[in-house]
Structure P
């Protein structure tokens, strides 16, 4: 007989019912048979086990129904303006996978947030465009300032030294 940790005999009755009524993919046959024997020792009838399993099935069906309803609600949910602004500001980080939240496009699709997916894509593209414009303008301004600085330099001393050097040779 295989020993399990924790031992089958010290598990609570509902856990034993779950093991006894599980598939061989979930539990080894030896664990299932030990659970069935322990249930017999505890005088848990098959009818009581069936009631517990039936309750679990109802709870599972209710969970699935609630989940389906939530997926339908998710389809029309949208971002708040502040969230859209955050996405725009941090767009480059989201693009390289360094986002600060769990709202990746893949997760949103999985949870049926149809409207949020579209909003997120538009916000990221807008953010990338904004950062592209900011970067381009910054580079242009730096270039103009550098050229103005070059133009403002007085090179008359250098020219005079150069001319005198050429005349002496």
Structure Q
């Protein structure tokens, strides 16, 4: 398990990619469940559990649909399990910093010193998430880094828009 975490850590640090993961459907299902579970736990800190479930399921569902379709459109269906595992695993690794930034935002209401920390931290984490998605896409699709970042940026912006229409506070 630690070896697997090490691969995800290296993916987040842009040193490894989806090809470094086994093509295992059982592992994919376990990671997908862990990703949804972590999303529920994180969102439950700020919104109700039933709304958190909706957010987590929409997040995971969109990730699966969008990246499966993207890989299929490029004739890379055989890379779906590893790519989704890389996205789920990287998302799990980034859950803790996401939660810390979310706490900073909650603390920032009425405290300018926390707001001073929250906004730059959020921007850096957002950019890092986009870079990680772009890195995974670049390797999964065999495209340029610019194309990977473009996909990562587009996906992130679309997910932020979708989050605005889900119940509960936006971006939770």
Structure R
């Protein structure tokens, strides 16, 4: 027959409330130390991505100029007809603006020299500002944005031929 000694202490199975609170406090302190460095790392990654995008656009521009006998793409042309990407030199007055426009970015990404996302910047909410007339895709519109026809949300009849989002230096500078 075995004799077992009984003591007044029982073996614990878990943490006490004090131990749990100490662990939570240590985690909170570590997070407070790490958060600023994580924010700096995110901004550094944004800068790298924006720099890579700018490089891609620059290379596409050099390639375009080389391919088209030292001519740069037109910076801003009004379309000859609504919803179409053709243009006419005689229809470049202000009265034709309601047909949409061709932006220089369109000449680069439509010819496959770079991707339309090269004009975006991750430091800006939604990666940049939208076109004036975004067209049919509701994702290209901003909240409360109105196009030249007075519509908001979707207008397949009026679209600007431009990269869907354009990151701009001023917005990046304010964000960083």
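Summary of computed values
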{"quantity": "Given 5.6 for distance in nm of label points 7 Å out along Cα→Cβ at positions 26 and 138, calculated: source structure among P, Q, R", "calculated": "P"}
{"quantity": "Which entry (P, Q, R) yields the derived value 2.2 for distance in nm of label points 7 Å out along Cα→Cβ at positions 34 and 66", "calculated": "Q"}
{"quantity": "Of the structures P, Q, R, the one that 1.03 was derived from, the read-out being Cα Rg over 2.2 N^0.38 Å", "calculated": "Q"}
{"quantity": "Test item: helix-only ellipticity at 222 nm (-39500 (n - 2.57) for each DSSP H run of 4 or more, over all residues; to 500) calculated as -27000, pick one of P, Q, R", "calculated": "Q"}
{"quantity": "Parent structure of the calculated result 35, 11, 9, given that semi-axes √(5λ) of the Cα gyration tensor in Å, for residues 58-121 alone is the read-out and P, Q, R the choices", "calculated": "Q"}
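No lab work stands behind these numbers, since they all come straight from the coordinates. This structure is a prediction, so every number in the text was calculated from the model and none was measured. Cβ atoms are built from the backbone, for glycine too; each structure is taken alone.
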